[in-house]
1. From I, II, which structure was semi-axes √(5λ) of the Cα gyration tensor in Å = 22, 17, 15 calculated on?
2. Work out which structure the value 28 belongs to, where relative contact order in percent (Cα under 8 Å, 6 or more apart) was derived from one of I, II.
3. Which structure, out of I, II, was helix-only ellipticity at 222 nm (-39500 (n - 2.57) for each DSSP H run of 4 or more, over all residues; to 500) calculated from, if the result is -7500?
4. If you rank structures I, II by mean count of other Cβ atoms within 10 Å over residues 9-16, which sits at the top with the largest value?
Structure I
Amino acid sequence: MIKEIIASLDDLDKVVTYLDSILPPHAIVFLRGDLAAGKTTLTQAIAKAKGIEGEVTSPTFSLQQCYGMEGGSMLYHYDLYRLEHEEFMRLGLFEEFEKEGWHMVEWGSDALKSFLEGVGYNVATIEIEPNENSRTYRIDA
């Protein structure tokens, strides 16, 4: 089932609250949308809601950022722009998905998503589409 939420930047808590209600403590979430659609902004809102202090930035050059959440869980944020599935596997990043927490994946390929689903992971997808003063979040979880 796909849930659609339209929210402005000030209303991102609606999206985060919905995600909290449907996602388990260990989840892989593919964030889809054009450049500047709001993928990192949504991850920042999730981090803030989870009690993560400090700056949450796109891991464009590091591929992955890790943040501790209240209660000991972790938030992982990946930026896989221009990183092919085979290179992702060669770098050993697949093993990171075994770690407890939410894994937010920007620019993840369809091949990676299919692979993860094929080995038993339940992968959620959030399509983000900018509107004039808001964004449409299509959540398939």
Structure II
Amino acid sequence: MQLRESWLLFALGSALFAALTALFGKLGVAGINSNLATFIRTIVILIVTAGILSLRQEWAKPTGLPLNSWVFLILSGIATGLSWLCYYRALQLGPVSKVAPIDKLSVALVIVLGLVFLGEKPSLSMLIGGLLIVSGAIVIAIF
């Protein structure tokens, strides 16, 4: 597997950009409405994504997408929007060093959801890692 096409490279990029999202988001919501901040962020994401699609010539007709994809992408978009609205409000109200780790409880939640709804197979390392994430979030939130 080429490094350029590795899921791990993209996952690490996601972690890096998520960390920057928390930092820049905390600075960005200072003194403005958190919902407005989320709206501005969404517009920027739309423009950047459209630019990438254009540069890579990856535009496709939406009519060619299966209905199943539409339903789940719409549900994912709703969940993303609600997550961002909650996240930015939490950043506005609390310290980024506590908000971001609590937000990452999503990792433990998605492990459970993957096991229950997608039939993914649990491994000892996955279960231990999930428990460590939950434990870490609890320690950060309480202490």
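1. Only structure I yields this read-out.
2. Structure of origin is II.
3. Comparing all candidates, it corresponds to I.
4. Checked I, II; max of mean count of other Cβ atoms within 10 Å over residues 9-16 sits with I.
Read-outs: derived from the displayed coordinates by stated rules, not from any lab. Nothing here was measured: the structure is a model prediction, and the numbers come from that model. Cβ atoms are built from the backbone, for glycine too; each structure is taken alone.
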